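*Asks:* Some structures are shown below for you to check.
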Structure P
Amino acid sequence: MLRILVVDDDIELCELVAEYLEPDGYQVEAVHDGETGLQRALSGEYALAVLDYMLPGLNGFELLKQIRSHSRLPVVMLTARGDAVSRIVGLQIGADDYLPKPFDPLELQARINAVLRRTQPNPDDKSSLVVGDIEMDHRTRSVRRNGDVIELTLVEYALLEKLMKAAGRIVSREELTKDVLHRTLSPFDRSMDTHVANLRRKLGHQVDGVERIKTIRSVGYIYAQSSSPESDRRNA
């Protein structure tokens, strides 16, 4: 049974989340302040954490920063409805997804399921994927650039894999949102743009003097094909 940590000072909301998640096979534990949430999040006992960004003591953003400096624990952030800045900041810090309050508990359940699916290895994948200076190792879910480890969130890893597998051709924002975030792209959803910006920052904006991930306005993105195609390989 997978354990879910909920960090929110709204006790009734925590009880509601547990009521919806536990019949789906999750074990839910709730804590109501940031400091306790950090201790529990770093305990290694949980498959995913749900964090509210307004918490007493250590706020949700500081809590997420602390988690990301020590752990790749999947995180879904809860933000105030209409607060686009908070959602963008949460994604930039390293949240895997977000959900504005008030929310439908069934949607939170769907977001959690989608994030956790990204943690499961795909048996059809080869053990590694290499394009140019980037190597992805699917056995350890690690990414290296010229041999140096690059720390990515689960969403960033899934996004990079999708783009690298399609290196040299355009992938639409709709396709990325569906396959990486497991939802339909809405008109005002800019979370994919934020995840792409995070990838550029971590991987470097250029490779061999070429823009690594190029934005195709109003369409999507294209990952730069290696200048030496024979060096791109998938190893069994």
Structure Q
Amino acid sequence: MLNISVEKTQNSLFDLQPMSIKRDWMDNTSEGHAYRCFPVTQSNVIGWSLSCIEDIEFVWDGVNDQTQDHVQIFGPEGSYAGRGQSSISLNTGLIFRTDKDISMLTINPVNYFNSDFETMSSLISTSFYDNPLPLALKAKTPDKRVVIKAGTPVGTIIPISLSNLNNTVIDIVDYQDFDRKREKANISYGDAAQVINSSGQWTDWYRNAVNENNESLGSHEVKTLKLGVNDNRNQGGSPFSR
């Protein structure tokens, strides 16, 4: 478990919540079929969502340059187009503090798709950064008044350790299956899955880390990820000293 605290400034319009498993496009799949895909649903709940309690509204005229002249922002108050390049900077009012070996990665909300804008990725060393977490959108559709409804996730934040990641090298080696055991196992698995899927059912084999014979293949690092937010304002501060 990581140590993370957030100071929320008085005028902050941003909410912080664990990412939800729910997605509108997944709701609209037949019988909620998309929710049976464990890799997708597990990725949906990685990290915390950033959303604004007010609508975010802007129009971009289609011109990309370094000036703020081409994006008109209607809300929320405190938003800023001065970085140019069809970007909208939002004032989250959320000041993060983490241990020294943790940084905060902000990405486009996982498995949310939008043709009008995209959240720009950023990486902040939150052990010392004493300003609100930056959050910026990139406008994609010109000459359209884009309205992002209040409560819509506009960013996913994921704490990562660059110290642990640093100097990691991925080794690529030759595929080894001299007696074709792996190939035969894959074919058997695929054939059995096809029969079940064709009948309108689901195997859940990967979810349960078993093969088609219900034999254990291992275990997931974490099968059910549990994240939370505690609102401790007016109750005595942070575990981190300033």
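Read the figures in this text as sums done on the coordinates, not as results from a lab. Keep in mind that what you see is a predicted model, and the values were worked out from it rather than measured. Cβ atoms are built from the backbone, for glycine too; each structure is taken alone.
*Asks:* If you work out distance in nm of label points 7 Å out along Cα→Cβ at positions 54 and 222 for P, Q, which one comes out largest?
*Replies:* Values: P: 4.5; Q: 3.4.
Looking at the calculated values, the largest one is P.
*Asks:* Supply the structure label, taken from P, Q, corresponding to FRET efficiency 1/(1 + (r/R0)^6) of positions 62 and 198 (r between Cβ atoms, R0 = 30 Å, to 0.05) with the calculated value 0.95. If you can, show how the numbers build up before the last one.
*Replies:* Numbers: P: 0.95; Q: 0.05.
Label of the source structure: P.
*Asks:* Something else: From P, Q, which structure was mean count of other Cβ atoms within 10 Å over residues 6-13 = 15.4 calculated on?
*Replies:* On the way: P: 18.2; Q: 15.4.
So the calculation was done on Q.
*Asks:* Once FRET efficiency 1/(1 + (r/R0)^6) of positions 46 and 70 (r between Cβ atoms, R0 = 25 Å, to 0.05) is calculated for every structure in P, Q, which label goes with the largest value?
*Replies:* Working: P: 1.00; Q: 0.15.
Answer by largest value of FRET efficiency 1/(1 + (r/R0)^6) of positions 46 and 70 (r between Cβ atoms, R0 = 25 Å, to 0.05): P.
*Asks:* Quick check on the output: 4, 15, 18, 18, 15, 11, 9, 8, 2 is P(r) over Cα pairs in 5 Å bins from 0, in percent, for residues 78-133 alone, derived from one of P, Q. Which one produced it? Before the final figure, lay out each step's value.
*Replies:* Details: P: 4, 15, 18, 18, 15, 11, 9, 8, 2; Q: 4, 16, 21, 23, 19, 11, 4, 0.
For P(r) over Cα pairs in 5 Å bins from 0, in percent, for residues 78-133 alone, the value 4, 15, 18, 18, 15, 11, 9, 8, 2 is produced by structure P.
*Asks:* Output the label of whichever structure in P, Q has the greatest value of FRET efficiency 1/(1 + (r/R0)^6) of positions 158 and 182 (r between Cβ atoms, R0 = 30 Å, to 0.05). Numbers along the way, then the final one.
*Replies:* Values: P: 1.00; Q: 0.40.
Answer by largest value of FRET efficiency 1/(1 + (r/R0)^6) of positions 158 and 182 (r between Cβ atoms, R0 = 30 Å, to 0.05): P.
*Asks:* Separate question: Of the structures labelled P, Q, one was used to calculate Rg/Rh (Cα atoms, Kirkwood Rh), giving 1.05. Name it. List each step's numbers first, then the result.
*Replies:* Details: P: 0.98; Q: 1.05.
Structure of origin is Q.
*Asks:* Please state which of the structures P, Q yields 12.5 when mean count of other Cβ atoms within 10 Å over residues 190-197 is computed from it. Walk me through the numbers before you get to the answer.
*Replies:* On the way: P: 18.6; Q: 12.5.
Checking each candidate, the match is Q.
*Asks:* Can you tell which of P, Q yields -10500 when helix-only ellipticity at 222 nm (-39500 (n - 2.57) for each DSSP H run of 4 or more, over all residues; to 500) is derived from it?
*Replies:* Among P, Q, the structure yielding -10500 for helix-only ellipticity at 222 nm (-39500 (n - 2.57) for each DSSP H run of 4 or more, over all residues; to 500) is P.
*Asks:* Out of P, Q, which one gives 22 for relative contact order in percent (Cα under 8 Å, 6 or more apart) as computed from the coordinates?
*Replies:* On the way: P: 15; Q: 22.
Label of the originating structure: Q.
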